[in-house]
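Asks: Listed below are the structures to be examined.
A short reminder: the numbers here are calculations on the coordinates, not readings from a lab. Since the structure is predicted, the reported quantities are computational estimates derived from the model, not experimental observations. Cβ atoms are built from the backbone, for glycine too; each structure is taken alone.
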Structure P
Amino acid sequence: MDFTVPGELLDLKERTERFVREAITPLEGDIRLTPHGPTEEFRLELVALARRAGLVSPHVGREWGGLGLDHRGKAVVFEAAGYSPLATIAMNIFAPDEGNMHLLEQVGSEEQKERYLRPLASGDVRSCFMMTEPAPGAGADPSMLLTAARRAGNTPGADFEISGTKWLITGAIGAEFAIVMAKNEADDLGPAGATMFLAPMNAPGIHIERVLDTLDGYMSGGHAEIRLDGLRVPESAVLGKVGEGFRYAQARLAPARLTHCMRWLGAARRAHDIATDYARRRTAFGKPLGEHEGVGFMLADNEMDIHTSRLAMWHAAWVLDRGEHGRHESSMAKVICSEAIWRVVDRSMQILGGLGITDDTIVARLFREIRPFRIYDGPSEVHRWSIAQRVLRTGGLAEPHTRR
């Protein structure tokens, strides 16, 4: 593996860091950042700032308005943007839109890309991804999917009718469209299984039941419970192929887990930098805090956790860039990073003491944002179980240079 950052990418990283420092961090106290994410007015203002800086949707292909970064390029730029969670919103690289753009670019038809991907990549609209359901439906185990799609009639080309309940759907409030996962029976277009459908959020049959109060507050549109009651969509709304939904979900989630790691690693560095600065300046018992081993060791552990996270993230990105599926590598990176990043922010709060639990710094907010990362895109325990099953089957992961 070559860890050298090419000059052009290094310039983009520095440009991103300058954008975050000069344009975004002064806005972190804006009252339009609500408990359910930024208002749409505020989000559009942030996107406009990134557009002027030439930094909107750097992960999307150039033909759709992005910069066409590969996974290693995203690792560099997304970490730089993650130094302020508002910057990831401004640059249009936050969940679920970032993952939805990746999925549309990979499996959408040209018509679907023009209708949905282009405005999404420009930052003009938002989207949501409807897979998770309340118990006993799909959660960490997508095979428990209960939402069903059936033909609305027996005539060729009849619409699909979708019914079910979706829960913890990020970004639903204010979204322009949704990608809906539903189980399907065998059909002329494909086998029984699960299918993804594209649907405008204002379509009859989509009902937002409530907005959930959650620990985090940066996700645009918050998190909602959705009732799908006879939502009708045409055949042209099928994303990819009928019956291939579970495969597409994995194709979306493997890189999406990594981009979570990238963004939150930047946030962890922010917390660590704040704690380090405080440990230099604050004195207790006759010397700076950082010179006490109890604090100094926490700073050292932060450095090691950040370093380990970056290595795990880069390795998984390298595997994906080689054209391999990277499912197991992304699972390992997701666990390593989510657990390590959580420790970094927790230690940083401890170093800050009373200051750490206030909003006088951003650390308390990062603490609330990062704790759910150990659950989003699969709890750590589910990934550990999956990794263990592979170890039992094969004796471990293939060597990094071995193509499966």
Structure Q
Amino acid sequence: MNKKLVKKVKRSFKEQFITKPLVVFSPGRINLIGEHTDYNDGFAFPAAINKGIALSISKSYTKISTACALNKNEIYNFNTEIIKPLKDGGWRNYMLGVVAQLQLLGKQVGNFNAVFAGNIPGGAGMSSSAALENSFVFGLNELFNLGLTKHEMILVSQKAEHNFAGVKCGIMDQYASMFGLKKSALLLDCRTIESQPYKIDFKDYKWMLINTNVKHDLSESEYNDRRQVCERVSGLLHLNALRDASKEDIDRIKSNISDGDYQKALYVINENHRVKQFSEAIKNGDIEALGNLLYQSHEGLSTKYKVSCKELDFLVDRAKENPNVLGSRMMGGGFGGCTINLVKKDAFKTFKKEVSKKFKAAFEYDCSVYSVKLSRGTQIIKNKKI
């Protein structure tokens, strides 16, 4: 939770509205390993981080709801009785999608006033959209006494993204943002939507995120295309999802699908295995194995699932050249965003400077480097904490 961000949002709310707000903080997430496995009912290893969305919200006693996005300096007025997706609605559609989904559940959502801001870099693969959805569903649930559990809330957030933002995401982002634990990552079973926490302490190493600052226009359509490929292959196998498939299974239908679809399905099967191996390596304290699994994951994402890009591949290649980096891979949906790197603590600043210089020389613009802490999930912020 970022106190400075929360204070900024609360102060802005008080300047615009008379009522005392409910304050919610919803974190973004990183994913240690297990990319594109969630919509295949598979396994992933996410963690909430100390970057996120701060939301101040209260009931409106008029027929108008007002939402203010501080980062964008945008205000949107609407009535909760008339909710529909907006063309090029951006952040508005995530919020409106949450309201619409609550209404589909038969929940009465009155008008409200809201101010929010975030410090998650946009397009970096840290799930700013899930954090935004979760902040609103959590706030509205509390404000209007809707009685939803956290598990019910993340399904509302997911369906908001499906139906109003048009991205057929899995459940990992919303889950990690809602259920995150301090200093822990979550081994998430995306079929049962249950997780096992793992305390994360990599001794002499820490996580570094390197943002390419690239967000290709194809990312959403290509993401949905990958999901369709997986559903098509699992359908040919008469399985509910690729989580249930083996290499032998897809080898049997290899002649019935394109080589591209075969490689994508094989990636998902292998990535699920890697997540399980990753959890075992954490239990055993095998840091070298963790790093190797990260590199294997990126290789699969780049050459089999085809969701990387030249900037991401460049950063992973530079990590491989440096003996102080144990592992690296792209993180998120792909076609831009961040790499996640396991870097020796005493070499963190040196590698940051070195990789930034090489990236600038190769692409003639800057990458951005972050360190993050693993934190609690979506929560109400009491006055004494601000």
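Asks: Suppose you compute distance in nm of label points 7 Å out along Cα→Cβ at positions 99 and 163 for every structure in P, Q: which one lands on 2.8? Before the final figure, lay out the partial values.
Replies: Values: P: 2.8; Q: 1.5.
It must be structure P, since only it matches.
Asks: Suppose you compute mean count of other Cβ atoms within 10 Å over residues 195-202 for every structure in P, Q: which one lands on 20.1?
Replies: On the way: P: 20.1; Q: 15.1.
This value belongs to structure P.
Asks: Mean count of other Cβ atoms within 10 Å over residues 35-42 computed as 17.6: which structure among P, Q?
Replies: Details: P: 17.6; Q: 25.6.
Derived from the structure labelled P.
Asks: Between structures P, Q, where is mean count of other Cβ atoms within 10 Å over residues 155-162 highest?
Replies: On the way: P: 16.2; Q: 23.2.
Max of mean count of other Cβ atoms within 10 Å over residues 155-162: Q.
Asks: Sticking with this structure for a sec: Between P, Q, which one scores greatest on Rg/Rh (Cα atoms, Kirkwood Rh), for residues 211-370 alone?
Replies: P
Asks: For relative contact order in percent (Cα under 8 Å, 6 or more apart), which of P, Q scores largest? All intermediate terms of the calculation are to be shown ahead of the outcome.
Replies: Working: P: 15; Q: 23.
Max of relative contact order in percent (Cα under 8 Å, 6 or more apart): Q.
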